[in-house]
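Multiple structures are listed underneath, in structure tokens.
No value in this document is a laboratory result; all are computed from the given coordinates. What you are looking at is a predicted structure, and each value in this text was computed from that prediction instead of being measured. Cβ atoms are built from the backbone, for glycine too; each structure is taken alone.
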Structure 1
Amino acid sequence: MLTPRGSGLLGTAVALWIGSQTFGTPELQIAAVALIALVAIAFVSTWLTSTDLHADRLIQPAKLPFGGTAEARVAVINRGTRRTARIRLTEQAPAALASPPEETIPVLRRGQRHEVSYRLHGGQRGISTLGPLIAELSDPFRITSRTKVVPGTATVTVRPKIVPLAQGLPLSGISGGTGEGRPRPRPGGEDVAEVRDYVRGDALRTIHWPSTAHRGKLMVRREESPQDPRATVLLDRRQARHRGQGPTASLETAVSAAASVICHLAARGQAVALVDHAAGAGVPVRTADAWLDHLAEVEASDDDLRSVVAPLTAGAAVGSTLVAVVTTPDGADLQLLVRAGRSASTRIALLVEAASHAADDSSGSTTAAAAARLRAAGWRVTTLRRGDELGERWNEILHARRRAVGA
């Protein structure tokens, strides 16, 4: 097709032809014919060249940490039998990953290749596709052009943001562990770490009658069990509960928190299971690296929390530690969380205050009430608002626990 320059030349030729006929000037007619011939030659030269192009991409590395960088190399190859025209390349890439580069490359002979490189920045978690290339082929004077979509794409994985977390939580299957898997002497009297509220389905033999008499409600003593080096992370990604868009959305806060906890637990020798969608009765255990790949592509879902935690409330093995990364829970959610964590000796709740990630910021009191109820049930709880540092909130859990043990 004609470029703006070609259209201008053709319009000029028509004007010169009309002027030559009006004023009887043969020189204008010659100039008009010359311009028309130039446009015709440009058109033929463009459309007779090769458009059989292919693109090969190499991404190093293909998996980026959040905020990390990578290099993309694109090799454009002429697979046709003729040379190409002048080529202007435009890469298709998400704006959060790269500024789509544009580059003009010289004519490619048969079998010749030309390499283009550009930088990638992991500014948004997810799996993104690079390509295809858009090639605009034109004559040397850019009078005519034709557009070709060059086959070939590549994917880039940006993993969730990982925040280093301090050690200090008991992770063994024995209540009262030190945080490094070694038993710790228990203080005398009623230790709040050894009893919890009775949950429907608990065996009557586990009721701790002195605590029940003291508190006026049924309390259950945790039974000592062999150390279980397994932990479960519960991730709430209900679409109806999350707020915000892009990297500052509440879902991104939750995913980053879950990923950070998984890496923290795995580094301390725990086999980690992640529960984030409605599935069968099993609770899969994977490596931290595999979970990071999974979390890179998770999106908000329509699953309700009851169906997500069904394997845990139905008696599936949770392990010694349960970490729940959930939005502000209502009454029904609280009951599900308590039931899901009744077999874990260490129970942690990271409450993501979704409203703070949007214009509506009115759920602070609701979150505080939910946190208080979970603490009363023996959970260690902190709240994540927009802009909060996960490391600082995690330290709050550690410090609060030390004060409770000291008391």
Structure 2
Amino acid sequence: MAKAALTRALLRSPPALPDGAAKLRIFDVQLSGFIAERRRTGTTFYLRYTDLRGRSREVKLGRLGDVTVDQARQQAEQLRASVSLGGDPVADRARRRAVPLFADFARERYLPHVTEHLRSAGNIEAYLRLRILPALGRKALDEITQDDVAALRRRLVASGLSAASVNRHLATLRSMFNLALRWQLYEGRNPAASPGMLREVHRERYLTPAETRALVAALDREPCQDSAAALVLLVVTGARKGEVLLATWDLVDLERGQLGVVRSKNGRPRQIPLSPVAVAILRRQAGRRAEGNPHVFPSRRRAGRPLEDLRGTWVRAKRAAGLPAELRIHDLRHSFASALANAGTPLYEIGTVLGHRQLSTTTRYAHHAPQRLVDTASAAARAWDLLPAPADDGTGQP
């Protein structure tokens, strides 16, 4: 160890290394803790300081040639001022180095978390793999800015995705940063806290009775009877597609008229009530039961697996029934609920049949029962005997 004023002149002709020594450390006599470490391969600047816990720390400032001695001194002065105010440059650098890349965080922490807690984990994995990670994956969490999020939003819109799909991507991104902050993986703000959600226009389609009959008739003629039966069951139960496709025979109780769902969309088990028509569908399906496959609607190609999709049968049946191409399978659930509302079924009972946790989710179907609401509004006038007398049609009968 040596002491000297670290100047440009000194470092142009530094002291020779002692015999047998690998390095020589020169401590500046003007700035406490400012060090030049001389090795055969070159000179590196450091700052030594004591942190708030009394521990000796050293932070590397740079190699001579990459920085000048004056630049290294200036940086050392700034860091020492920071230490005087309670800072810890070594700890700060360690925290920055520990911040994971966005792609690593997604694969190692976020996806395992959502797989455990969310039924939509498959969709989220696709959002990340196809669009979010290619745009942001190589940056550290604390490097991603609001501009990066805005650029991703523009790319999503330009790719032709629907407003709802763009919003699901942005919501995923917002959730990821919220969790990263909660888990203290980086310090700062959520750059996707206000990602600019798009306005969604919900255009739900409801089948009329005539359209429903035409669809069922088309499905009766469908050659793929497993997928056709699954679609008709959706028509007459209002169940979700996943609830039907993942159904197993141990959850079917034809005597009591119930189909069990181990875990519904809201995370709770529920029972789907089965009408006589639904029971008849399942009895016919039992006659086609695949040996060794527990699923009510088995895959005929993959042993032990359920049907994966209904898309082909759905497209053919819509075309045969003369229904619009944009009609979605999920619209069958809305049509079922609308039919119940038009029949005067109380909203609470509709929500129970559909497996809604909140009545507010069911109230959207109230406007599909206008005559029922007129009858309800007339109840008070009827009680007061204020309704007009029925018109006489000339037969003497009201």
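For this structure, a couple of remarks:
- Identity of the structure behind 1.9 (criterion: distance in nm of label points 7 Å out along Cα→Cβ at positions 2 and 146, calculated), options 1, 2: 1
- With mean count of other Cβ atoms within 10 Å over residues 98-105 derived as 13.9, matching label from 1, 2: 1
- Entry that produces 45 once percent of Cα pairs over 42 Å apart is calculated, selected from 1, 2: 2
- Comparison of 1, 2 - label where mean count of other Cβ atoms within 10 Å over residues 42-49 is highest: 2
- Relative contact order in percent (Cα under 8 Å, 6 or more apart) from the coordinates reads 13; which among 1, 2: 1
- Structure (1, 2) behind the derived value -12500 of helix-only ellipticity at 222 nm (-39500 (n - 2.57) for each DSSP H run of 4 or more, over all residues; to 500): 2
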